[in-house]
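Heads up, there are several structures right after this.
Derivation of every value follows stated rules applied to the coordinates shown; laboratory data play no part. Predicted model only: the values in this text are computed from it and were never measured. Cβ atoms are built from the backbone, for glycine too; each structure is taken alone.
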Structure 1
Amino acid sequence: MGIGALLEDGIGDTIRVSLTEDAVAEVPVAFKLVEKYNRLCRTPGQDRGLPPSVTSRSEVRLPDPFAYRRRETLACDLVYHRLGNGHLPRVELSLRSRLAALDEAVSEVARLLGQNGDSALRVAGGSNGRPAFTCETVHVRVESDADVHAFVGLKRRLQARGLHVPLAVEVSRTGLASEAIWRAADRVVYPCSASVQAAELSQIAGSAKRFGKPVEWKLVLPESAAGDPFERVERDLQKILAACTTHDWWQTLFSIESAPAALVRPYRYLAGRLDALAANLPVLLRYRGGEQEFEAFLLDASAQLGALLCDGIGDALYLAGPYPAEDLLRLAYNLLQATRTRISKTDYISCPSCGRTLFDLKSTTERIKSKTAHLKGVKIAIMGCIVNGPGEMADADFGYVGAGPGKVNLFVGKECVERNIPEDQADQKLIELIKKHGMWVEPS
């Protein structure tokens, strides 16, 4: 994620990918990671700069590239949680079942919530057997009057089953944003295409206030290189803010739907303009994959969404693509964990294998994970090299570092507290150290 985020900014002439696996496994990942950026270098696009209506960079409040600070926003209230204003970033997936197939749709929502007895999502979480990685908002598309009726039925069925999750309903036109939709939906998503009219936006904002429901303004940018994305964002943003001002309704958030390869700059512009205009509204990060294999999807989503999260931009993540839901959820939560914007499991820091590694790093890491994976929020560094390991442990709470053949040193922070422990005793000594510092809980 970190390397990809820098490549997104045009920084990097050579990369070194470090994995826990054997070094030979690093090469294919490195090639796949740079493939997109080498292609962009060969076919550079024209940088159009700021749109004509924005005359100075001071009118776009950009994040500090040298210090992390999460973007400050107003809160957007959903029925079961809040977005923005310092609250945890949330994870959202789409309902794939047809609304007309109610039984299938209800079963899918149950699975997304980890409440259907299927172990797949529980494995994804891995914390005390609980489904830690669960979908927290379900996105539903309504494209016809029949879909409106079916959605109302779905909401009733979910409530009867005790499946409580916010439903974000995307309507393809204002005519579908009926009273029934506003009453049943927890958030209405309105796509703003090139032809969107101010009257449409005013109608949606007025209905949102009338029914007391949040609205998500999804800015739909062209898939091709034609058109200036900044100009499109600026034009839609001004119309939307005017509609919100007219109706004095600020329970709202923004998102962008664009070609998956070009999300970072439009999102930075959107967040920068919102802040410069004192419209500190939450932003949902959307990433929709195409037909690429999952590894390519994972690498590009990590680079782009990771870059934005490291900029402090993003109050929710939405991932979509032709992949299993558990893979999408695992990726979303891993991104939030890696950027330290939301901790949902034990955090492991492991250096790559090298000639100085004094034990099998991969098997040792897997063994320690099997004994400590339930310790949510605890950071454990597993370092095979006594030369560089202590300096590479970052801000780990505990360190397990190879000291010599068959010997391990244990650290608390960057302080070595136990030296030359026989390797067959080191795992238990690490657990005792975690207990001593009050950070151990028994697995259930």
Structure 2
Amino acid sequence: MPKAFFINLGCVKNLVDSEYILGLIKEQGYDIVDDPLDADIAVVNTCAFIRPAVEESIDTILELVSLKDKGHLTYLLVVGCFVQRYGRKLLREVPEVDGWIGTGQIYRIREILSAKSANTPIFFIEKPHFLADHRSPRLQTTPFYSAYLKIAEGCSHQCSYCIIPSLRGPFRSRTVNSLFIETKKMVERGVKEINLVAQDTASYGHDLDPLCTLEDLLEKLLTISGLKWLRVLYAHPYHLTERLLELIDSEEVLCPYLDVPIQHINPDILRAMGRPLQAESMPQLVERIRRRSRRITLRTTVMIGFPGETEEQFKELSNFIREAKFERLGVFAFSPEKGTHAARLKNNIPQNVVEDRIQELMEIQALNSSSINKDLVGKTVPVIVEGLSPETDLLLSGRTSTMAPDVDGQVLINKGAAIVGEIVPVHITEAHTYDLVGSIER
């Protein structure tokens, strides 16, 4: 049986694409291996959202090219956002690659693998319109008990700093029925936790005919027996409805967790970002969420160093972060990406200033997170057990329903036994900045 080595780069939305690609590769009769030295072919699904991601993609491709030159691989295929962004000039710049596929053509990997003996590189790219569904073969790469469900592809927002619409095409939702069928199949094979992802999950269904909503989808998925945790990630703050908050309030399966990237708080910066103000301010939105009887954990991301960001505007943001007390916070620096409006703006912020501001926000968040975690000491919370701790075999590691996989903290379990994938009650005994410690209570 021929063997394939696969690398995924980028976000979890890219990971879902990779799982579809792996499904297609398996269908072609390949065995998936973990070491490129054991493989006949290598496939890399790339990211190109910002400059560091582009550099990582280039480095990865060149490493695989080196292995191919040494005779360890017979075929190299590059897929995804990097291909979509840079197009046909890649044929000239990296002639060692045998096949290139853009984001809208991943289903054509079958054709490339069937024709891989061709002497000239194959290149498939066009405007992205592809949308996978429940019939698409998929090989899950996450732990058996947890999976991501991409409910839509593309983006129709016009943020001035972002190239995602050009890489991924317009926002297009999958149907409720398709998502229901795929989720049901995942639960039947042992998945307990489903994480909904898209460029903007809160916009789900607005493009469908007849129109439907994220809430409609959630209500349908909640009818699936055996689903334990359902979590919403990547929700645009302008589209959060009272109906969504009411569902989270009343449905135990819906994790009390919202990932709501605000990017900034200052009105002038938000306008320049292409994120115009709404009637409801960001502090008002946070207050509306906090009023719910079920405490909803809020994760957000903010961008530092957008062109023209003054010290006063940054202070406005830092004060808001301090007062809002987000349970989870991601902070990243503005990256001027060619082809975006923001890349042409003047008044760039010096790198050292950006780094100092990021450091200041993370120090604020560390204090907030420590305080929030301390309030959990003495409480008993459900935890999904993920296995032995990476730090020591003497501890188990897991997550609460308010901790998303890959990006949030963990619960270290120092007493009691459980099997991987089991959801168990854990009594919290210690709190650290981002992690908790506790013992299993039966």
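Once distance in nm of label points 7 Å out along Cα→Cβ at positions 86 and 142 is computed for every structure in 1, 2, the highest value turns out to be that of 1. For the read-out relative contact order in percent (Cα under 8 Å, 6 or more apart), a value of 17 was computed from one structure; give its label from 1, 2. It must be structure 1, since only it matches.
Using the calculated result 16.1 for mean count of other Cβ atoms within 10 Å over residues 94-101, pick out the matching structure from 1, 2.
On the way: 1: 16.1; 2: 20.4.
That value comes from structure 1.
Consider the structures 1, 2: one of them gives -12000 for helix-only ellipticity at 222 nm (-39500 (n - 2.57) for each DSSP H run of 4 or more, over all residues; to 500) as calculated from the coordinates. Say which. Could you put the intermediate results ahead of the total?
On the way: 1: -12000; 2: -9500.
Answer by label: 1.
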